[in-house]
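Okay, got some structures for you below.
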Structure P
Amino acid sequence: MLDDADVTRVLSITAHPDDVDFGASGTVAAWVAAGVTVTYCIITDGDAGGFDPAVPRSEIPGIRRAEQVAAAAAAGVADVRFLGYRDGELTVSHGLRRDLSRVIRQVQPQRLLIQTPERNWERIPASHPDHMAAGEAAIQAVYPDARNPFAHPSLLDDEGLEAWSVSEVWVMGHPTLTHYVDITDTFDRKIAALRAHESQTGHLEQLEDFIRGWATRNAEAAGLPEGRLAEAFFIATMPT
């Protein structure tokens, strides 16, 4: 596992606007506060989301992009990139692997934050098909694609993007949790990020209580003192 002091750039890849905020925005806020540059890559515009039938569906992508930019700002993140894929239709295609490899080569992160490609039977909402497809495409982009100069040759030949090797991958929603991050001091920023997703969370009056309970259980599993809050991850170290 990398020492946090050796990490200067982190890239988060998720399927939808709000995914990173539910899974890791407390951790992200802590990284940013420590001087790490974090980039968000959102694969879809979340156009199948929202709860208000009065809002025209054609407006949802723009609404959700704006909400994600605001949520990112609440966590201290300024670089948010959208790939524009259709919500609910995500598959692990060659094109998606190329697009994610492009972002990895552009950002050159030491650490990648992704969703789990494995179904979690204890947390089915975390196993949305788009989440699993995003996680699988992301890990394939990490290995072998982004590090292989001969994969997706147009990235190098036409765009001048050199191969890049990610050292470490943090996985959200994984069935096996191996690392916990104390987010007590950044919990308010996590809630602010989630509240920025008004179209998704505006109807959830008990949102903070729900997230606090979740974070409390993580802290207890981590053996942290009473009253602390945590986010949880599976961490994989990539081959050199």
Structure Q
Amino acid sequence: MLRSTEPDALASSRAAASYPLVPYSNRLGYRRFRWHGHEHTTAANFDDQPHSVHGVGWQRPWEVAAASATEAEMHYAHVPDAHWPFAFTARQRVELAEDALTLRLAITNTDAHAQPAGLGWHPYFPKRTRSRLHAEVSSRWEPDASGLPVRQLPQAGIDGDVAHLGFDHCFDGWKGAARLRDERLSLRLTSSFTRLVVYTPATKAYWCVEPVSHVSNAIHMAEPATHGLVDLLPGATHEGWMRLEVASA
């Protein structure tokens, strides 16, 4: 279903099958932002990027709170640092069924101040000969040369062979299930979130379809909440889920 890396070769989360995005998805422009009248900065955490990327949860150790053959729950407690200036706790739950994987993710603001919050996942799918994507979306965000979205354009869905898509975009207005098919498997991806980041690099052996809660770099947009970013009050929780169902092609 997902890209696999042998344990002794798993040097970082970037080689994993999937990782959680918390407290934001994709790029945070030029590693700085303003929230409730205060200026904040973040640190570089991605190769050759002027922006910080994917939050902090994907690069930090999580504590396993509970685990069995079919379920696991992991916790992460963030102390304010150079990468994110607010305290929070995150919880991820993994549930396996015979034909499905369900992931649940939550962030709780443990800081004394409101903070911006977003969630998502970054799954990697093996690229096979006839890998194909179908998703009902309403628009896409065109990026500038650095990868930040700069304008929203209509997009009458996605339906095509991955080899011909050429995407590194955030898509808005996702509804229904995304269908990922190839000569071996048929996958059905659903989520409580209504946006997708789709990445189909021509030179890689994988491709990505990422359910996310907000538009990339929403923190710098005129109305972040309109684009999915939550103003999370102290003690409040923001959460979501994704489910990946599998059948033979």
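Quick look at the values:
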item	result
Top of P, Q by distance in nm of label points 7 Å out along Cα→Cβ at positions 185 and 209, largest first	P
Which of P, Q yields 25 [relative contact order in percent (Cα under 8 Å, 6 or more apart), calculated]	P
Per mean count of other Cβ atoms within 10 Å over residues 121-128, the highest-valued of structures P, Q	Q
helix-only ellipticity at 222 nm (-39500 (n - 2.57) for each DSSP H run of 4 or more, over all residues; to 500) from the coordinates reads 0; which among P, Q	Q
Parent structure of the calculated result 12.4, given that mean count of other Cβ atoms within 10 Å over residues 9-16 is the read-out and P, Q the choices	Q
Value 17.8, calculated as mean count of other Cβ atoms within 10 Å over residues 33-40, assigned to which of P, Q	P
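Every number here is computed from the coordinates shown, using simple stated rules; none is lab data. Please read these numbers as outputs of a predicted model, since none were measured by experiment. Cβ atoms are built from the backbone, for glycine too; each structure is taken alone.
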